[in-house]
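Peer 1: So, here's a batch of structures to check.
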Structure P
Amino acid sequence: MPQQKTVLITSCSDGGIGSALAKAFQSKGVHVFATARTVSKMTSLEQLPSVKPLSLDVTSSSSIDAAVDAVRKETNGTLDYLINNAAINQYYPALDLDMVEAKRMFDTNYWGALEVTQKFAPLLIPKKGTVISVSSISAHANIPYCSALAASKRSLEILMDTMRVELKPFGVSTLSVVNGVVRSNAQNWKHFEDRKLPDNSLYKSLEQHIHDRISEKDGVYNDGIVRVDTAQHAQKLVDEILAGTTGTLWIRGQAGE
């Protein structure tokens, strides 16, 4: 492959931030490895130049290994940017969290990002590349009913802060991206109507209030918060990444500009 910059992005299913990032990167001439657990869910990327769809489940070691091998073969063992974007969410009171599902969230949001970073690090080092991990304003704002997501994303930021020091001797940088409220089909909490609170929940009387609070229409929450357009958000973030921004970046919406 020519000296074209390369990026691998986790979770690029249609309608999500990962998909928008893939489109923004390829528009800048970057070769994109767009990944998702199910490749058929990346239809909007199929015909784009310089986009290579790959299957990748960040909770599966064998799946990560296969993705590393695929990238290594195509790039002669290098990678410029790794973006840990894959995440799942629960919008539930902490006392009502299903522990199996909460642990599954950490497996994706934290442990998955760590293992992906571990295994792609040998490709990043030759290019003195950058690890980017997508966090959330919920990791800082103590938003009710978002405790597990907040904890997993704050943990991810701490991981990036530590790896910044550990990877510096090898020329690899890190960036934590604190997203505000960005429009995305990947927001699991919009399906809260299918996730009723337990009958014995202390918050059962607030069930409709919780649902109403997180419902949205045309990108606007019932409490008046406007969600940022995904494509605009992705373009701004890609510009920051290509400009060499490192550390922590608070970007758009309620996370600031």
Structure Q
Amino acid sequence: MSLNRPISSWQQQRVWLVGASSGIGLALAQQLAQAGARIAVSARNTHALAQFQASYPNSLALGLDINDIEQCQQAYQQIITAWQGLDVVIFCAADYQAMRAWELSSARMKAMMMTNYGGALHIIETVLGDMLAHQQGTIAVIASVAGYMGLPKSLSYGPTKAALINLCETLYLDLHPKGINVTVINPGFVETPLTANNDFKMPALISPTEAAEAIIQGFAAGDFEIHFPKRFTNSLKLIRRLPYRLQLPLLARVEQKS
């Protein structure tokens, strides 16, 4: 059963991708533009946005810092001025750094929470009023399987993604009856600038292009949760169901083998 209205055609859909200068966000922006969507891309890297706009002249390139809600609101107003509305917003922005307990830094963890979670709140707050007024729209947030449970080296990153998953679940309960789609996207390991510095083996590693394809398929199916690659994410879902007396020793053994 589809929990959201499927998006089977992107022709003329007005889409705002926040965090689209590289990785999954960029690959998704490219594929949606090729599918006929009107694309607005945002990130701090204005040079990368300009390159995207050069390849897709009908797109909008809107540089912003997601930690500044006024910049988010200004970018959104530029979209409304250009398109008179917005159909889909996809929050792709993220900060990432592997961290162990003995490396704990509250300042670094707070900064990551502000970007990964606080940035999503800024974008959702910016678009939500109009979507509620029109009783339609789609809000999608890229979280991570790192939010499923505590994982090794994910001391700072995992909690931010767990917060996003919980946020999307609660948003769905409130907004679905009001005609608004809510989707949470939980990738496994994807080959991006964020993961390039990992010093451990990343199982089932996929490309940003493959990730974007999986996301588009999930939208077409009307999924609430889009997760991929299934061979990896389904195994984590199974581990998550285990009692802690089995789950935690299993995760410890998996790390030792990696």
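Peer 1: Out of P, Q, which structure matches -11000 when helix-only ellipticity at 222 nm (-39500 (n - 2.57) for each DSSP H run of 4 or more, over all residues; to 500) is calculated?
Peer 2: P
Peer 1: May I pose another question? A value of 3.7 was derived for distance in nm of label points 7 Å out along Cα→Cβ at positions 211 and 243; which structure in P, Q was it taken from?
Peer 2: The correct label is Q.
Peer 1: To test your reading of the models, identify which of P, Q gives 2.8 for distance in nm of label points 7 Å out along Cα→Cβ at positions 3 and 99 when calculated.
Peer 2: Q
Each value in this text was obtained by applying a stated rule to the coordinates, not by laboratory testing. Predicted model only: the values in this text are computed from it and were never measured. Cβ atoms are built from the backbone, for glycine too; each structure is taken alone.
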